[in-house]
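Pasting the structures in now, so scroll down.
Every read-out reported here was derived from the displayed coordinates using simple, explicitly stated rules and does not represent laboratory data. Note that this is a predicted model, so its numbers are computed, not measured. Cβ atoms are built from the backbone, for glycine too; each structure is taken alone.
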Structure 1
Amino acid sequence: MTFRLPLFFLLFTASAIQSTHSQSPVTVALKTSAIGSSIQDDFIGLSFEMEKLLPDARGEYLFSPKNDALISLFKMLGVKSLRVGGNTADRPSVRLPDRPDIDNLFAFADAAGVKVIYTLRLREGDPKVAAQTATYIMNRYRPLLDCFAIGNEPNVFAREYASYRDEWKKYVDLITAPEHAPEATFCGPSSTPGQAAWCRDFAADFGRSGKIRFIAQHAYPGGSGTAVTDPASARQRMLARLWTKGYESFHASFVPAVQLVGLRYRIEETNNFYNGGAAEVSNTFASALWGLDYMHWWAQHSAAGLNFHTGDSVAAGERTNPCRYAVFTTSAVGYFVRPLGYAVKAFDLGSHGSVFPTGIVSNADSINLSAYGVISGDKILSLTLINKEHGFEARDAVVTILSDKPILTAEVITLTSPNRDIGAVSGVRLGGAEIQHDAAWNGTWTRLSQSRTGEGLPLQLLAATAVIVRMKVK
């Protein structure tokens, strides 16, 4: 099929670096007549350990309406969902949050414009205490609450689904009793990646109860970060097509069962490797290219959203590990945004609307490139292109964009690292600018100037870079 449109031309080089790599032609077709599901406004989420609700040694709260830097960062990144849970939600040695802790959390949520997924303790927990907490939150903060989760990765300690199911029901029956919080809603089972079968069973058992907001599943496609011994090889695997095939099989293992009962699903805790991530992998630019691709893949497959697990440290079983996969970390003057945080912002720039198919109709050299399309109601197309080629043999892509609707204007913004190094841990730029520690970001879009003749919209996409092309169509 031939798509004819006014032509725009851009001789495009990331960060003004001239490429020395070979170039390969790729054609991407935009099929806006086949609009799919809408991307939820709260798709972008973060997940923190429950212990982060507690004050630090100085008596100060991370989640506080006084934490202007964190509030600004949430808003700038486009974060709309805040999940608190993790292993410390069910760690008996960590005290449960009390009312001042909860008050600060929800005051922060109100200031940051997010809704909270709140995890109630299940392991060695008390249903009466959980009901009291749920009642307090529902009475005071219902508009700021997304839902409650009961337990974190319960398959680790409950072992058998049947015992978890019975205990979960006991909690819910008490929490939703007339004297407590009868209108409370829940998500679950929040199982580990290897126990997606629990999602299927949970959906079948409770999916039509009217009490489930969404099915929650955890995902860490790389496995354990502590098992990584070769960072370069792990970075390469992170960007390989094999990981994407893994998403497909993981999706097939539980999503059809969820959709069968008419529910949504959310990847409620996720990142690239678990146990805090892999050193020299999870904190590199490879994680930015991976994260941008990962978010769009799940958005294209009707996920309600995902929450990247993050923080300065995270629980790994009974231990506490450095958070190598952090979206951002605390600095002396605010927060340092890691490469994965740039992926979050890039997704925010190109994800408002409904998904539509973007077929790679020609790619003779089989370049490792992804394309994702989103259309908004005001006829704005956002096309995210990710060139995951890297290293000495990497190939730049000369992309021709074909549209089934005439393009009136077009502009582009680029995600880059220094020298296109996927191992870079700093110097990442989006739109030519770094995100500052106070959450200020001044990235710019580059207008694509119209050419006189020709077909398609040509774009040079350098290896180890990503772009968002924003187009106004008739």
Structure 2
Amino acid sequence: MKSMTREYKNSDIEWYDSIPFSWKKVKIGWLFNLIASGTTPPSNNNIYYDGSIPWLNTGDLKDGEIESTTKTITEEAIKEYSTLKLYPKGSLVMAMYGATIGKLGITKFETTTNQACCVMAQPINTNSKFIFYWLMGNRKEIINLSQGGGQPNINQNIIKNLKLYLPNHDEQQAIAKYLDQKTSEIDSLIADKEKLIELLEEKRQAIITEAVTKGLNSNVKMKDSGVEWIGEIPEHWEKLRIKNVASISGRIGFRGYTTQDIVDEGNGAITLSPSNIQNGMMYYDKVTYISWDKYYESPEIMLKEGYLIFCKTGSSYGKVAILKDLYEPMTINPQLVVIKPFSILPDYLYYVLESELGKVQVELIVGGGTMPTINQEDIITMIVTFPPYEEQKQIVEFLNNKLEEILTTITDIKLQINKLKEYRQSLIYEAVTGKIDVREYKKVLS
């Protein structure tokens, strides 16, 4: 809300329409004695790495104070590469390209950087924290100024020539302190809600595991499963392997596809990837199509409702979902396999794979390699608990109802988090453009 006692003037910066009358238009390049970057020494030469000098990468930027760097370099690297400057504590850093473009940080120590970081150091009558918040509040608009083709790319010239209206130093400090306090309060609320989601996810996991290993009748007679991490199971249940209840198919290597086989919608079949699996459900909002020739070449992986999709490799290994509501022909990419239940309820098998019973086995198979991979031969030997058919139905019905309540709660909390994040961003923008008058905030704190 604008101050009723403050004069405003029209802004000639398209991002906002008006600005406090006393604020002066400047460029970022006028506010720092040093705006520069760094470089990356050859990674195959150990003489340059693991020294005592911090070396900042864009992955170290988390929109806050930078406490440490993931990598360090040596004195030899500094001597060899003149572009490796040691920037002072309190420097403002912005990621110029890549997945972290626009991310920010303020250093708490002297550091060097790689070439993807733009460092703004030695401020001239400027509060670096105010500029930090100004860049954050206008990040979307700044990224839209990026140059390049497929990958957005901010360069030092773009940053130096960014125009903004700057209040006097005291007001900059008041705005920075106000936003430090308010964003900290919001971040604390977000952290509490994220922790609540974690607890609900753990509760969900526990409910599934209890149902598929102990059943729903607490008075039933139990027996030792013979597997230490499963413990006891109901006496009348069986312990089987996936191969006893389902078949598995994956895309055969010589039937893989290339970019030449990718077609437009309407000219082929959908090929699913791990990104289509989210929270145990299938999402078809972003899909790829392959030619009909490639689709018909592999009939064993043509998908049907009731099949399970299991991710066998990559960062999403172990993710599983059951196929429902297929609206056109579909197949899978090489990262997935299709599990086709033939003597077990698909939904029950899904819950077994989603339980600790399934997840522990996946981790034992993967074993911590650099490229996690689960072979089909390993999947078919995974253990499943196997109650009678009618009991499977009861367990599925119980879990469907129970987990729906948890999912609804989690969804509501995620919406609350998104609203808090939107409010946080709006608050920053309003403060750094003078829409909120915080001149008295410094007096309140003192």
* Structure fact -> If Rg and Dmax of the Cα atoms in Å, for residues 118-357 alone is calculated for 1, 2, the one returning 26.7, 78 is structure 2
* Can you say which of 1, 2 returns -8000 when helix-only ellipticity at 222 nm (-39500 (n - 2.57) for each DSSP H run of 4 or more, over all residues; to 500) is computed? -> 1
* Where is relative contact order in percent (Cα under 8 Å, 6 or more apart) largest, in which of 1, 2? -> 1
* Asked: A value of 4.8 was computed for distance in nm of label points 7 Å out along Cα→Cβ at positions 134 and 406; which of 1, 2 is the source structure?
  -> 2
* To do: Of the structures 1, 2, report the one carrying the highest value of mean count of other Cβ atoms within 10 Å over residues 70-77.
  => 1
* Of the structures labelled 1, 2, which one yields 3.1 when distance in nm of label points 7 Å out along Cα→Cβ at positions 38 and 366 is computed from its coordinates? -> 2
